[in-house]
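Given below, in the form of structure tokens, are the structures.
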Structure P
Amino acid sequence: MMEHSVVFSFFLIFSGAAVLASIALYTRQPLLVAYVVLGAALGPWGLQAVSDTNLLSDISHVGIIFLLFLLGLDMQPSHLIHMLRKATLVAVISSLAFMAMGYAVGVLFGFSQTEALVIGAAVMFSSTIIGIKLLPTTVLHHRHTGELVVGLLLLQDVVAILVLLLLNSGSGESPALNFARSMLALPLLAGFAWGFVRWVLLPLLQRFDRFHEYIFLVAIGWCLGMAEGAVYLGLSAEMGAFIAGVSLATSPISQYIATSLKPLRDFFLILFFFSVGASFNLTVIDDILLPALALTAAVLALKPLVFRLLLKTISEPSETSWEIGFRLGQISEFSLLIAYLAFAGGMIGTEASHVIQATAILSFLLSTYVVIFRYPSPIAVFDRLRRD
């Protein structure tokens, strides 16, 4: 296998993405499909043109961090708190229901009890990237539907932290103690962000607001600094970036920051979807195709239904409940991380790991089709549904 420089790898990725994206737009296909297909074609299990997918995956993770930061910039703290209170019961009950669903499919296809539990844990969550990328930033983020989607995703993020802590509990320290420490760190981090923005960041931005390059640098530094601080405290980098964004949301300069960082976010997200396709081992498809298809079908069919039933219990309109259910009708990038960690720890075998990975890819793609053909989104194929 030839080793290429990062520059050459980027040339292949972005030139190839430009070609496939053009074809996708002509044929009215979502751009995400082009990026994943390109990853599978050029990755180690395809043409082997791009071999260092771990590096690309690490780089693309920055895109997720920026995505959450920009989301936070559009969320008013008072609205967010209200929505989190309203969505907590829905998030908890739905997570348990999805875990039971994944466990049942795992047992049905002959996986061990531990493997079935890990599969169940992997399908509990919906994709933050898909859910938020398909939200129109100038429409739904300031409306009830968008806020509820965001609230549910953030609560799932908390559950995901617990699962990841349990998977990493081999250090000998109590997982419950680790989780309690992380949950204590959350309000501390939020309090620090509020104080730092009020007494340090905003005065600096107000004094030097004529220097756009300075604002750009401070915004990136604040986002990445909070992300690293969250990781240090046992939280996720995404959660730290979101808190960084929310802490700036009430500032008049927040919309300028959001606009200036969008191209940077899109650059890294292209790398993320490429790495998803490139990291999948195409040689195991015959062994895992049937359980992966069954699990994907269960996710696509039951997630919207469960969310619809639960959201109706908190007095959400039927149309809104269905829309939220379809927007959250896939599994998550956290699912991929759970599969990698569980496999590395010897909890699951190769087949179970690739069932989770294949389900993630299939549910990403198919749920994207459902959303862009039915609801407003920035990448809708029809002009009447395209909302940036």
Structure Q
Amino acid sequence: MLPVDLPDTVREALLAPLVDHHCNGVRRDELSRSQFELLIGDGGGPAPPGTTHFDTPFGAAVRRWCAPVLGLAPHVTPSVYLSRRAELGAGEVNRRLLRAAGVAAFLVDTGPESGELLSAAEMGRHADAAADEIVRIEQIEHDVAEMARIAVDYLDSLAEELVARAARAVGMNTVIAHRCGLDFDPSRPSRGSVIAAANRRLSDPKERLTDPVLLRHLLWTAVDVARERGLPLQFHTGAGDADVEPHRADPARMTGFIKALQPIGVPVVLLHCYPFHRQAAHLAALFPHVYVDVGQALARTAAGAWRIMDEVLELAPFHKQLFSSDCSGVAESCHLGAVYFRRSLGVALKPRVDAGEWTAADAARVAHMVGSGNARRIYRL
């Protein structure tokens, strides 16, 4: 799985248990081929007629690296792979793939709440790992909006519920990038503008929140809670929701907000970032409270993932980088996230050691920091 001729100390560090600091639950139910393909494709839609999402870097990686975990030869056809998946059943498939990832602790985003998805505790049990919760603030807002009757109740309940949920979590996160873009006004909105926006919100609380004023209020309320409890605040950035113009998910667009948070001391964790990973790495280099990962980009680019890892290593301090699989929907995404993290980091480290730029001890230390040490420090695990 790793590049050949790596020093033993580096190989051991790369193969050590990981902390997956951002993932989602995986499906607990049996999946048809069409359901499985929707979950492995980008954009959430089916492949064009006569084609398949297996004809992607991720789909090829499933056949290469996940097939052996299910007891198949590498590179079996999609139909053989899916037949074996159905034969084993969802529970066994999830256990095998989650355990094969070699993850010691999962930090699970509770945003996409659904009875079809494994909970944080279930993810831990299936993987024989620890598991903690990352609270998605937009989900809390949605729950509060459905219960509130007037704007003042909405504002009070929102703050109270964020405090209550944060007490059981190791971090909070936001998808504001996919609701209104990261080029939002970084200032706190006035109370009058928030009340007016809340009244509009409560007229149709079942809709997804997209109002920039309320999203900013929600974000700043979360900042207050995160500061009180010493929690990091994660931001989804880069490729993601197809409803938002892609360039508006560039983390460089939230530089004003990042600067506003620096005196407050709340850690800002930029998730995923690709294809804006260079901008994100630059922000991590500039600001002491900013951290970065490349998440699902490694599994989605598969054999080309080392280029992304190499570019992040060029720019971001090593103590600012984190591992996440951004596992979502199918357990294959967790296993592949770990496989390509280890492979791409190994490929990026090897020439640095071979050229004498780093010692083997240097490379092993970086592998440890990025794979688990930084997350344990930032999330106080």
Item to check | With helix-only ellipticity at 222 nm (-39500 (n - 2.57) for each DSSP H run of 4 or more, over all residues; to 500) derived as -14000, matching label from P, Q | outcome: Q
Checklist entry - With Rg/Rh (Cα atoms, Kirkwood Rh), for residues 222-269 alone derived from the coordinates and found to be 1.01, which of P, Q does the value describe? => result P
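Compute mean count of other Cβ atoms within 10 Å over residues 62-69 for each of P, Q and report the one that scores greatest. Each step should come with its number before you reach the end.
Numbers: P: 24.8; Q: 19.8.
Evaluating mean count of other Cβ atoms within 10 Å over residues 62-69 on every structure, the highest lands on P.
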Item to check | When distance in nm of label points 7 Å out along Cα→Cβ at positions 22 and 134 is computed for each of P, Q, the largest belongs to | outcome: P
Checklist entry - Thinking only about distance in nm of label points 7 Å out along Cα→Cβ at positions 14 and 278, which of P, Q has the largest value? => result Q
Next on the checklist: Taking FRET efficiency 1/(1 + (r/R0)^6) of positions 102 and 158 (r between Cβ atoms, R0 = 35 Å, to 0.05) as the criterion, which structure among P, Q has the greatest value?
Outcome noted: P
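I have 29 for relative contact order in percent (Cα under 8 Å, 6 or more apart), calculated from one of the structures P, Q. Which structure is it?
Working through the options, I get structure P.
No lab work stands behind these numbers, since they all come straight from the coordinates. No experiment lies behind these values; they were computed from the predicted model shown. Cβ atoms are built from the backbone, for glycine too; each structure is taken alone.
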